[in-house]
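Dropping the structures in below, format is structure tokens.
No value in this document is a laboratory result; all are computed from the given coordinates. Being a predicted model, the structure only gives us computed values, none of them experimental. Cβ atoms are built from the backbone, for glycine too; each structure is taken alone.
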Structure P
Amino acid sequence: MDKSARRIKILELLRNSKNPISGSELSKTFNISRQIIVQDISVLKASNHQIISTAQGYLLLKSPEKEVARKVVAVSHKPEDTENELKMLVDIGVTIVDVRVEHPIYGELIGKLLIETSNQIKDFMERLNSTGAKLVSELTNGIHLHTLEAENPFRLIEAEKILKKAGYLID
């Protein structure tokens, strides 16, 4: 398969997937190296395809079929409270789009999360623990922002309430 056909097929796979697809999965699918997949994704991004890289893999942003409510919240907690924070939000039907911190040298750092299910939380926590990686919020002593989305805007109000009750919300 030539590279143009492979890139079209990558777009098709991403378009038809509800979940992110890892570079390793794509490299196995096409029997090529992960580095070639990284190059293909870069070329597709440069061609204005809205592909984002998340901790779970690559995702093609689709136009929302219906509008979603969106809110940025400021929170602070210890690293060991991360799983609890994510579970509280997912349990009420909120998607955690990203995590942001303000770094004194690099400025705003953004990590794409796109977490909306308990299984995604489990995968995120397993990767965190198995890699020994640090959370970006550890760069700022636990202070960070999350972009939250929900189909029902009242869920975002509820999200703020539960974050405040847990002592995580920064007013």
Structure Q
Amino acid sequence: MSVTAAIGKGLVAGAVGTGVMTASQLAVRKARGQRLDTPVPRTWADAPAPAQVAKKAATAVGRPNAVTKKDVPRVTNLMHWGYGTAWGLVYALAAHRARPDTLTGAAVLGTSLWAAAYAELTPLGIYEPPWKYPPRELALDLSYHLVYGVAGAAAFSALERL
């Protein structure tokens, strides 16, 4: 498979992983009796992490008003799907060279994505360090990312066989 083909398949696999992860997150929210939509937050601290990242990025490039609290539902969705799809590309490039079996690829992808979230969001002040969260919440968060890893790696593997 060419690198170009791997990139295309990785983007599709990333979108599949993001879709399955999102379904998992929504199922848990529903089971907990939580809202399924993303409301407009009262404060930026109440906004989901993807929207906070977009706000910080806009502020860093001198456009602090480019992302408003009213934009949070849309920006959260765009950032979530864009980030998840991009990780599919990263996985595809790594898998293109390393050729992992699907289960190993899924575990590495999901765990790497989970660790990257804390490595990126903790220094930005969006997440607390992982040791400050209850083990159950960390495990739930890891499970979402492992679901992404399984779906993304399986999709990539299936696309490779085409």
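A value of 3.6 was derived for distance in nm of label points 7 Å out along Cα→Cβ at positions 79 and 103; which structure in P, Q was it taken from?
Details: P: 1.6; Q: 3.6.
Here the read-out was taken from Q.
Quick one: helix-only ellipticity at 222 nm (-39500 (n - 2.57) for each DSSP H run of 4 or more, over all residues; to 500) came out at -13000 when computed from one of P, Q, so which one is it? Write out the running numbers ahead of the final one.
Values: P: -13000; Q: -24500.
The read-out comes from structure P.
For distance in nm of label points 7 Å out along Cα→Cβ at positions 47 and 71, which of P, Q scores largest?
Numbers: P: 4.0; Q: 0.8.
With respect to distance in nm of label points 7 Å out along Cα→Cβ at positions 47 and 71, the highest-scoring structure among P, Q is P.
As an exercise: Rg/Rh (Cα atoms, Kirkwood Rh), for residues 15-86 alone, calculated from one structure in P, Q, equals 1.01. Which structure is it?
Details: P: 1.08; Q: 1.01.
Label of the source structure: Q.
Work out relative contact order in percent (Cα under 8 Å, 6 or more apart) for each of structures P, Q, then name the structure with the largest result. Write down the numbers at each step before the final one.
Values: P: 26; Q: 38.
Of structures P, Q, the maximum of relative contact order in percent (Cα under 8 Å, 6 or more apart) occurs in Q.
On Kirkwood radius over Cα pairs in Å, which of the structures labelled P, Q is highest? Intermediate results must be reported in sequence, preceding the final value.
Numbers: P: 17.4; Q: 16.6.
If we compare Kirkwood radius over Cα pairs in Å over P, Q, the biggest value is for P.
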